[in-house]
Structure P
Amino acid sequence: MKSNFYHFKNKAIKLRKSGKTYGEIKRILNISISKSTLSYWFKNINLTLKQKQIIQKRIKNNIERAQKLSLIKNKIKRNLYLNSIDDRIFHLKKFIENKDISKIALAMLYLAEGRKKNTGSLMFGNSNQDIINLFFYLLRYCYNIDEKKFRCTVQCRADQDMQRLEKYWSKITKVSLKQFYKSRIDPRTIGKPSKKLDYKGVCRVDYFSSDIDIELKKIAKIIYEGL
């Protein structure tokens, strides 16, 4: 028993001098041994600068490897979680085919991002293309829309290419460039370079219909007042 002890101790010391970390030594020896015991064994070892550098490099590499594995595991866990949510809500998609439900969804969207005052027309704006796309889809699905009544305005930063942004939003909204007002530059951004290079500005949408504007606001009102 005693000979085994000295065997492991001598081997551990040799491994330490070769630049192995505590964790690597324990794995190589395949024994359960505390960090304090290893520290006691190694207390009289005078490592050279090169040996210390080797150990530090190994510790750093082990930490980086552990972090990468942790990120991979967390990513897999996250994806499984997101997939489980997709599975339990996928059936909701079919309900949007009901125009009454679509109108409620549109009214809630308009309540959050639309014009609050009654001015005889709809006004909706957002910088997220998916939200703009959803607004147009629901509006066109729920109502008999006159496409000529649409007007769009791009609100952007001073250093952005206005024509390129207008073409971008025209493609998203399927509204002709002829129905775009002149883009508006935020004066606060003059002389300040954009940090988010993928920022496409805000697309403001106007649709000339007081009837739809009033109806959407009333739909939202009867819902939140009935809660």
Structure Q
Amino acid sequence: MNDDEFLDPAVFPPRRAERCDLYLISPQEVGGDFPDRLCASLEPGIATAFQLRVKDVAEHELARLAEPLQRVCADHDVAFIVNDSMALAKRLGADGLHLGQSDGNIREARALLGPDVQIGRTCHDSRHLAMEAGEEGADYVAFGAFYPTTTKPSHYRPAPVILSWWSSVFELPCVAIGGITPANAAPLVAAGADFLAVCQAVWGADDTAQAVAAFAGVLANSD
């Protein structure tokens, strides 16, 4: 089935999510003072999830780097999510695992990690991929990139209406990702995003707590 076979999302009015939260995605470099920067970013109490997304680092070394970050997240009651690696998520006892389209099977991950681990799937701009993820047992789906991004360059550019369509039809949370800043986030919140995934907008700032707090206004409109 292709996307054109689904009902036209225009028939679903934009729905503001009951609550939209911040989902932080790590930069590539998470050593040095990064645990302190993460701690500062969580102090405003706005972010509810943190994803460790570090590429091309051996599992043992990444596990070492992850330990203080996982402690910081636990201290702030923030979900600690591992990107890509089922093995690392299992090793760390992570709260969640995020899988790209080429990063493994959701059912395999569920069998390995158990029923309580939150599993998310990247779905780009595809309603078909999102529905497949739901059928396979994902706990959330992620759409994007909505805006140009240097974190993970992407030619996919979904319109916010995909969030309206998803949140009007399905109960699984949806995450908006890609180049999101306080200045451009409002349409995604209004369309029904349950989470805004951000990276550079926070870690590119000198004061991470202030950068996170800058999202408070747009997120408040989801209450």
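Only the coordinates and a few stated rules stand behind these numbers; no lab work does. Worth saying up front: this structure is predicted, and the values here are computed from it rather than measured. Cβ atoms are built from the backbone, for glycine too; each structure is taken alone.
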Given 20 for relative contact order in percent (Cα under 8 Å, 6 or more apart), calculated: source structure among P, Q: P
Which one of P, Q has FRET efficiency 1/(1 + (r/R0)^6) of positions 44 and 156 (r between Cβ atoms, R0 = 35 Å, to 0.05), as calculated from the coordinates, equal to 0.00? P
Given 12.0, 38 for Rg and Dmax of the Cα atoms in Å, for residues 132-179 alone, calculated: source structure among P, Q: P
Using the calculated result 3.6 for distance in nm of label points 7 Å out along Cα→Cβ at positions 36 and 76, pick out the matching structure from P, Q. P
Per Kirkwood radius over Cα pairs in Å, the highest-valued of structures P, Q: P
With helix-only ellipticity at 222 nm (-39500 (n - 2.57) for each DSSP H run of 4 or more, over all residues; to 500) coming out at -10000, pick the structure among P, Q it was computed from. Q
Using mean count of other Cβ atoms within 10 Å over residues 20-27 as the calculated read-out, with 17.0 as its value, let me know the right label among P, Q. P
For the read-out distance in nm of label points 7 Å out along Cα→Cβ at positions 68 and 108, a value of 4.4 was computed from one structure; give its label from P, Q. P
Of the structures P, Q, the one that 0.05 was derived from, the read-out being FRET efficiency 1/(1 + (r/R0)^6) of positions 28 and 188 (r between Cβ atoms, R0 = 35 Å, to 0.05): P
